[in-house]
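No lab work stands behind these numbers, since they all come straight from the coordinates. If you're wondering where the values come from, they're calculated on a predicted model, not measured in any experiment.
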Structure P
Amino acid sequence: MKRLILLLMVGALLVTACSSTGADPGDVTFDVELIEVKGSTNGIPPPDTDPTTLSQGYGYKAPGDYDPETPDKWQVATYMFAPGAMSVIEGDNVTLRMFGVNGDEHQIYVQAPDGTTVVDAFMANRGREYKVSFSADQAGHYKLICTTHAPTMTADILST
């Protein structure tokens, strides 16, 4: 009987813990870097299609172009936001403090779950910090989007 009561108590605690987030909306700041990731190889054949024809978010230096002294070596690159995924509580005031590490310029905006724009497009440049804010008034996925390097340079902000 004691075990049954103990199990019921533990079960009640788990239900209570799982049914409440225990957090109220507030102010949230994320540090986001605008970066380019590169990789090179001379151990596998280069791609059949030049990745730069697929997206402005991709970079490619073909064999012979990347390193003339190593004619089989080639490089690929992509732009991205880091971190690429964040989460907030619905109603949070969200600030994104962004720093341009790579890429001369990025045209960036933030889109709400319903498709509306909550931060108008602005140009971000390398070596500069930018702060933008919005209220996460909707549950769902907000998108941080760089149209310069679309569709590869996006980040997701989940509002629950």
Structure Q
Amino acid sequence: MASYVETVLAPGERIVHRAAISHWKYALSYLAGLLLIAAALAAWVYGRREPPWPAVEAAAALIGIRVILVALVRRSTVEPALTDRRIIAKRGLVARNTVEMNLSKVESLHVNQGLMGRLLGYGDVTVVGTGSSLEPLRGIANPLELRRKLGEVSGSAVKA
């Protein structure tokens, strides 16, 4: 199945860089889900067998699995990409939210990385264009690579 970005490419347009959301953005969700699953397993191994405890253990495990799955689905349904003509950002699985900006309209690209973002290689990216800006893309893995690629594409567009 083709990605959203591949389906909206114009004839002759090519993808220069695909960005991704860092798993670190969802680390708290992963941790909470794993703790719920671990607590359910520990309660099952060392706990009581009379009601309502088996139901509580099962509910905790299911909630933990759901928390992890929701984080994984949210991460995988965000699709930011840079083509040789525009920047495309798609969010959502069932309900889709897309934003595109032609490279000729891009004024600047802001990268915001806190201490943890610098250490773990993720950050927030905001594309500012003439008259408007894209909603910040939060938790992008290797945001400086996206900025570098945008500079390369913008530089070649100016030369052409």
Structure R
Amino acid sequence: MAPITAAAQARIDAPADLVLEIIRDFDGHHRHILPPAFSDFLVEQGGVGAGTVTSFTTTLGGRSVRGRTYVSEPEPGLVRETVEGRDMITLFTVAPDGPGSRVEIATSWTPDGLAERLVAPTLLRRVYRQELGLLASYARTVAGHRAAAAAGA
């Protein structure tokens, strides 16, 4: 069966370096941007960027699956999660866009059957849109706290 991809993208009103910091910090910031489809999130090794190992449960369409990922950063602005035991790869791509940033979350994999091929991409896109919304809100909060701290310093 041929590989498929599910992706969502958004413009975030926060600088790319801050957005990338949030995504890379699995043991801190990243927890704040996970939508309800992800539960039991655990950092097993590392915690920030390349070398981090995480485990979690993903629930889509009423079906829960336990997963384990390995994080790498093959180039600046790109965080890659490889799922253990599957040919599934999720890429977080962050690029400057004026004073803000453009972020895409995309997962590519070979589905385990026709039902997964037909249903999972739509469900994942919905989850990724939620995650991008949480990221936008959280990044604004972090940026605001940092601006206030800098003004008070």
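Taking Cα Rg over 2.2 N^0.38 Å as the criterion, the highest value among P, Q, R goes to P.
Have a look at P, Q, R and say which one yields -11000 for helix-only ellipticity at 222 nm (-39500 (n - 2.57) for each DSSP H run of 4 or more, over all residues; to 500), as calculated. Before the final figure, lay out the partial values.
Details: P: -4000; Q: -14500; R: -11000.
Going label by label, the one that fits is R.
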